[in-house]
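Every number in this text was worked out from the coordinates using simple rules, so none of it is lab data. Note that this is a predicted model, so its numbers are computed, not measured. Cβ atoms are built from the backbone, for glycine too; each structure is taken alone.
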Structure I
Amino acid sequence: MSLANKITRCHYWPEDQFRPFLIGGKVQGWMTHAFAEGLDSYPGIFTVTQDSVSLSPALAGPAARTAAVDGVMDDIISRGLGPRRRREVYPVNRAWEEPPVMLIDRGAVPYFGTRSYGVHVNGYLRRTDGLHLWVGRRNANKPVAPGKLDHIVAGGQPFGLTLEENLVKESWEEASLEEALASKAKPVGQIAYRCLLDNHVRDDVLFCYDLELPEGVTPRPQDDEVESFELWPLAEVIERVRDSDDFKFNVNLVLLDFFLRHGALEESDPETAELAARLYSRPPD
C-alpha cells in the first residue's frame, strides 16, 4: 500500500457510468445511469435523455425546485428505492460563494451527485518528541464508514450556517470542545475530489483547519458520532494511513495535506512531490 493510493481512491471517476444533472442548462451534479432512468417516471419535473438529466425550466427559482425534488424524493423513499432522509439540507451550487440554485436533503446528495461541503479539523499537540494528532474512532453503528478512524472533528456543511458556526457546533457535539477553544482553529485550505463510492457520486469540497490543543485538554464524545479518542504520534498516523484503510476514505486526504504542510514527509522522496501535485488538483466542472 502507499500514500498515493489514498488519493487514487478519491479520484476514481469512470465517466461512462454517469450522466450530468443540469439545472438551467448548467451542470449541477452527476448521477448513475440506473438512477437517472428511474427519474423518467417524473416527466413534469425531469427531462431524461441518454446524455443528461435536466430539471424542468418551468421550475423557476430555488423554492420551486426544492419543493419538486423533495416530493420526488418522498415518492422514491416510499417505494423503497432510494435514499434515507438525513433531515439536514445542503445547498446546490458549484462553488461555495455562489447562491444555491436549490436546496436538497443531505440523504439525496450522493444520488443526484451535487457538490457538498464539509469542515475537517486536525487537532494536534506539540511535544518535545514532535507533533501528535488526536484520532477519533467513528461509532460502529454509523451508516457511513462505521468503526473507521477519523479526525478530532469533521462534519458536513448544512445550509444556513457559516463555516465557523458549523465548526464550533461540530466541535462541541463530537468532541466536547468549548467554543473559546474551537474558534481558534485556523483555516489552512481546501481539498476537492469527485469519485464513485458505493455506486453513488461523491463530489466534495473539504474546508481544512488546524487546531492546536493545549496539553491537558482531552476530547470527549458528546453524541453518538464518535466512540473514543486517542492521541497518536504523527509518525504512527502516517504509518496507519500508508499501510491500511483504517481511516475514513476522505479523512486520508486531509491528513496527507497536514503531513505535507508540516514537513512530515521526506522531501527527497519522489512520491512526496507526486502527492502534492495530485492532492491539490481539482476535478473539472
Structure II
Amino acid sequence: MLLLNPKGPVGDAERTLIIAAFVLMLIVVVPVFIMTFYFARRFRASNTKAVYMPKWNHSTRIDLIIWLVPFAIVTALGILAWNETYRLDPYRPINSSARTVRIEAVSLDWNWLFIYPDHGIAVVNQLVFPTDTPLSFKITSDTVMTSFFIPQLGSQIYAMAGMETRLNLMASETGVYQGQNQQFSGRGFSDMHFKATAAPLDQFEKWVQNVKQSSNKLDLPRYEELQKPGIGYPVTCFSAVKPGLFLDIMRKYDPTIGLPHGMMSSDSVPARGRTVALEGH
C-alpha cells in the first residue's frame, strides 16, 4: 500500500502507471467475471427458455471480440510501458533548480552505509536528505546482490558487488519513510532496513553539522569492522570518511574499476555490468 501513497515525483508517476495498467487489464477481467455468472444463470438446466443450439460452431462477432479487444489492450499496455520506462529511467537526473545531493550507498551484511561525498560524512542505517531536492545515488554492494528501495519515493534498483548502479529520486514532502532491502540476502535480510528522513533544507544542514561533531571517523580499519556480518547495527554517524572509499569497495572485486581506458587490456572488462561501473567514474 505504500506504493499507492507516494511522497515524490518518481513515486507519483509510478503509481499512475500502476493504476493505468490495472484499469486496462480490468477491461478484460471484469467482463469475464460478468459473463461467467451470466452464462451460468442463462443456460442452466432449469431454464427452458434458453436457446439450445447443439450444432453451433462459429461466430465471427465473438472471434473479433476475443482477439481484437485483448490486442488493443496489449498494444495500449505496450505503448504505456515503453514510454514510461524511458521517462522513469532511474539513471536520468531530475530537473530542479535546487542543488543535487549526492549519496553513495553501500549494501553490507546486513546493514546500509550511506556516504555523503560532498559533505565528507557517512551514516549507518539512516538516510537524511532535504525535501524538493534531487538525490543522486550511486549504489554498490560489499556482499551478495541486494535491492535498494524506498517505496514511497519509487524505483527499486539492485546493488551488486564490483558494480555501480544509479538512482535519482526526490521527496516532495517532509516525513520519515521506510527504506529496505527487497532481495533475500541471508538470515539478516528481514532486519536490513533503514529510516529515510526528508527534512527542510535548513534542518538537513543542521543535521550535517551535528554529524560533523561526531568523534567517529570512517577509515579502512573502522570500515572492516563495520563490514563484519551483523544484525541490528545501531545508527552510527561518521564525521569524516576516507576519500574514495566507495571506489575502494568496488575495486575489491575488480581492481581495474576507475582506471582510464588506456590502462586496461581489452579482455579486462568482460561484462556489461562492469562497463556501467567504469562509466560511472
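When mean count of other Cβ atoms within 10 Å over residues 29-36 is calculated for each of the structures I, II, the largest result comes from I. If helix-only ellipticity at 222 nm (-39500 (n - 2.57) for each DSSP H run of 4 or more, over all residues; to 500) is computed to be -11500, which of I, II is the source? Value -11500 for helix-only ellipticity at 222 nm (-39500 (n - 2.57) for each DSSP H run of 4 or more, over all residues; to 500) corresponds to II out of I, II.
When Cα Rg over 2.2 N^0.38 Å is calculated for each of I, II, the greatest value falls to II. For the structures shown (I, II), distance in nm of label points 7 Å out along Cα→Cβ at positions 53 and 101 is largest in II.
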